[in-house]
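So, here's a batch of structures to check.
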Structure I
Amino acid sequence: MTRVTLELDSQLHLMLLEAAQANRVSLEEECYRRLEGRAWRSRYLQALVAELRADDEQRRARAG
């Protein structure tokens with residue numbers, strides 16, 4: 001299994017906690033659900049994924 005570590009600002013963390021409670025799942029399950037694509041309506045997660053992709057592209061450009 002691949003391990004993923006996310007750094008979240010407090011507002012996003014709170015939003016994820018509230019969504020987990022509303023969906024009656026753990027915070028981890030809520031994150032998995034969203035990362036699996038079942039909740040891409042979240043603009044916060046869309047921005048996070050875009051930022052992660054940009055960081056990865058920059059790393060590859062520096063390495064290559």
Structure II
Amino acid sequence: MRMFKRYVPKMIAKHVSRLFSGRIYIDGRGGYEFNNGQLLVPVKAQHRHYQTVSEINQEIRRLKDC
């Protein structure tokens with residue numbers, strides 16, 4: 001499990017796309033799992049969880065297009 005002290009979508013996207021599956025924790029945002037290089041929505045998700053997953057997955061797509 002990797003812990004991020006700050007929410008920086010680009011840095012988190014690089015980590016998720018490299019490791020492909022696992023878990024991360026973002027201070028102030030909560031814990032997330034990722035599989036197949038994409039961040040997954042937590043079971044008991046709130047609006048901020050959906051927003052975080054959307055932003056990070058968008059960054060992952062940008063990294064793959066380059």
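In table form, for the structure just shown:
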| item | result |
| --- | --- |
| At a computed 26, 12, 11 (semi-axes √(5λ) of the Cα gyration tensor in Å), which of I, II | I |
| Origin of the derived value -21000 (helix-only ellipticity at 222 nm (-39500 (n - 2.57) for each DSSP H run of 4 or more, over all residues; to 500); candidates I, II) | I |
| Origin of the derived value 17.6 (mean count of other Cβ atoms within 10 Å over residues 9-16; candidates I, II) | II |
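Every number in this text was worked out from the coordinates using simple rules, so none of it is lab data. It should be emphasised that the depicted structure is a prediction, and the values quoted were computed from it without experimental measurement. Cβ atoms are built from the backbone, for glycine too; each structure is taken alone.
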